[in-house]
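*Asks:* Structures follow.
Every read-out reported here was derived from the displayed coordinates using simple, explicitly stated rules and does not represent laboratory data. From a predicted model like this one, the values you see are computed outputs, not experimental measurements. Cβ atoms are built from the backbone, for glycine too; each structure is taken alone.
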Structure P
Amino acid sequence: MIYRRRTTRKRHQIGPEHRIQRDIMCALRLHRCSVMRANSGTIKTESGSYFKGMENGTPDLIGYRWQDKQIFFVEVKAPKGRIRPDQLAYHQDLMHHHVIHGIARSVDDAFKIVDEGLIGYGYPDIERY
């Protein structure tokens, strides 16, 4: 029996969100910030065991500014990407603690969040949910 892959995307192609994420990471590193990608969910290892990453809803990028060591979180979305309920819950927690975070749909959005120290940039108003 022949099985077909579910996705039509070729293995070497990357989606728009991943491309934006990669560009943001490179730009922030050149912008005197340390930044890393946060893997969330459960991952199966080669040995067959499971590894639990970050909590679901954790923003895609976590970093800090070199100048003042201020931490920031950036959720990367494609131009038409939507926020999931678990991401919205994580956003509410970050709002409660006044942590720099936001949604970036471009490198310029990421610079705005980090440089201006914005809290909750790009997230929808909570009252609507």
Structure Q
Amino acid sequence: MKVRLYGIDAPETEKKKNRKTGRVSKPGQPYGEESFQALKRKIGGQRVTVEVRDIDRYRRAVSVVRLGGRDINQEMVREGFAWAYRQYLDRPYASEYFRAEEEARRERRGLWRQGNPQPPWEFRKGLRGQQ
């Protein structure tokens, strides 16, 4: 099952290396790989609960992922591995995720160690402008 984590947006990872040329089709962002690895450490190989909130245009289940009662999406934001995706957040998650992001910013956790990290939605918009 393909899942997109509801209410958060993490830095982009490098996409698809060409095996022959070694060239990357889409570059990644600073902290993209660290974010991916953090999620993998949290839930990799474990049975999780998926609360499906929507289906996106790529047919992924937009979901809140839980492990033993923990909200993994919120943890990713609180630990500085993702932004609260304000454009798509609804109650009851919005205020919790906003607080988690403010805490991560204040404590300079994860991607907030960078001076002024570029949100993934701005990064993707810039890539579309280059095509």
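*Asks:* Given a value of 25, 38, 28, 10, 0 for P(r) over Cα pairs in 10 Å bins from 0, in percent, for residues 20-67 alone, calculated from one of P, Q, which structure does it belong to? Please list the in-between numbers first.
*Replies:* Working: P: 25, 38, 28, 10, 0; Q: 20, 31, 38, 10, 0.
Derived from P, not from the others.
*Asks:* If Kirkwood radius over Cα pairs in Å comes out at 15.6 when worked out from the coordinates, which of P, Q was used?
*Replies:* Details: P: 16.0; Q: 15.6.
This figure was derived from Q.
*Asks:* Determine which structure produced the value 2.7 for distance in nm of label points 7 Å out along Cα→Cβ at positions 100 and 116, calculated from the coordinates; the candidates are P, Q.
*Replies:* Details: P: 1.3; Q: 2.7.
Source structure for this number: Q.
*Asks:* If mean count of other Cβ atoms within 10 Å over residues 76-83 is calculated from each of P, Q, which structure is the one that comes out at 14.5? Don't skip to the answer; put the middle values down first.
*Replies:* On the way: P: 14.5; Q: 24.6.
Comparing all candidates, it corresponds to P.
*Asks:* Right, here's the next one. P, Q: which one has relative contact order in percent (Cα under 8 Å, 6 or more apart), as calculated, at 19? Please list the in-between numbers first.
*Replies:* Values: P: 19; Q: 27.
Attributed to the structure labelled P.
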